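Each reported figure results from applying straightforward, stated rules to the coordinates on display, with no laboratory input. Quick caveat: nothing in here was measured; it's all calculated off a predicted structure. Cβ atoms are built from the backbone, for glycine too; each structure is taken alone.
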Structure I
Amino acid sequence: MKDLEVMEPAERLWDFFVTSFHAADIADPLPSFDAQADLTAVREVMNRRGYVIAGIREDGLVTRHLHRPDATAEDITGPDPIRSEQTVHGEMPLHLALARLADEPFLLVRTLGEFNGLIRPAGIQKAPGRMWLFGMVTLMEMRAAAALDLVYPDGSWRTRIAPGRLEKAQALQDERTRRGQPCRLEDCLQLSDKVEVLLRDDHFCLFTGIESRRQFKIKVKEMEVLRNNLAHAQDLVPHSWPMIVTIARDLDRFLLRPRLHQLVQKAAPDPPGVTTP
């Protein structure tokens, strides 16, 4: 029962973040023009106002679009028909919309039966996007801490971490104690340190589906960079966009799902296909 109690807070947060953030939360209004409007004049307005994408209305509804190949280009192409792959409903869970945005330069958002919103990668920098991302990073921290307790219940992880990293954690614990903020030594480890120790356990790799320890460690390092950029209100796009897409496409893997309590079953053989650096 104790194992499940460790997991429950993270599971509740998982449900909250997956169901409470939607595509519309990071969308911008979609400017649109009537189909009978002079295209030369439309392009002039788009250039003057800096529009990258605009809808073309027929019978009052957006059915086609104009767009620039990139935000700095002056040439505007279209009108082009709207493909189903570049559309999302406003209530689509945010992580699913982000995963689709990885394959398209923009998405048109449909609410109340019509296209009236627009999503581009920079939308993730809006407050709801940052909240969602910070929540995902926090969830991974919580899951990693729970996994460490389950895989090494006797505290034997101390023998599997580099001495220098252990010393840094002990120094941080001492400083927090001095400030009247006592905490466990495990809570003073960096996320990458926790993952480094967990990846030394083959059973952990088996139940989390990790096939390459090295690649997973690289991704966790990139997640730490993303977390630092979030904490200091730095730009996330374009440099952190690949990591954001990875999180959106593989939430289960990065949040160390499925059930963590399976990690206490140490009888499993070494998993096939797990590669090391």
Structure II
Amino acid sequence: MILVRFSISLRRALALMNLAPSMYYYRRKRDDQPALELTRAYADENPAHGQDMMAKVFNKTHGWHHKKTERLYAKLKLAKLRKKRLRRLVQVKEPLMQPLEANECWRMDFMSESIMDGSKVRVLNVIDDYNLQYFGLDIGKSLPAPRVTCALDDFIDFQGKPKRIGIDNGPEYTSHHMQLWAKDKEIEMQFIQPGKPTQNSYIERFNRTYRTEVLDAYLFTSMHEVRSVTEAFQHKYNHFRPHGSLSDMAPVEFKEHRKSLTGSTPSKGFKTVASKGENP
């Protein structure tokens, strides 16, 4: 623009602007593409490594100054990618329905209790949605996934195999061992949505009854006492305790009654979910 307006030479114009000719003729020769690809590959392979770690690695391996790594890191917007929060896997909401036959769906859940010596014990309870029958428990200070699947194998040997099992999102249930076991047994693991215990209402209502009539009713000195009292409770619960959702029949009584009606249609008014406020 100055050259055209004042009709002066380029050298004269640069001198007036106090600029060296090399600055005018300079053309950028740097190609960042290979370095960007290298940085991107490193970030994909090491997602937990941040900018500082990359700078140290590339300084050792390629002799890069830390400012070069910072420039490439910013150009790729890796900082924003690492701040992005991972989304939790959304579980599909399953309707709570009472099955029309046994072993359609089991439910299981953990409870915890302290005994007299101050130690804590965990209890695994398992019931059948069909008639709310209590299959029993496993008890221990720790109940990892292999211990849970071993207990389930015992229940299956005695009661038969369920088509699916309703569970929450506890670490024992989401473990790799549990998933392999379910796949091997061809059993569907039906997870409830996180923070929605009402989707597991059958076992939650049983847990309330179990806590009221067993865990909160006695002072236990050992796990053996917990097991002994629970076995007595199990017999009474399955054979004599009436349930409003089972037409005021006990679980075993209801199961035998339904067997006698094989081939007939369930009577009108049969409740799929127990009425609010009733004890199971």
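Quick notes
- Rg and Dmax of the Cα atoms in Å from the coordinates reads 34.0, 113; which among I, II: II
- Test item: mean count of other Cβ atoms within 10 Å over residues 23-30 calculated as 20.0, pick one of I, II: I
- Looking across I, II, the calculation of relative contact order in percent (Cα under 8 Å, 6 or more apart) that yields 19 traces back to I.
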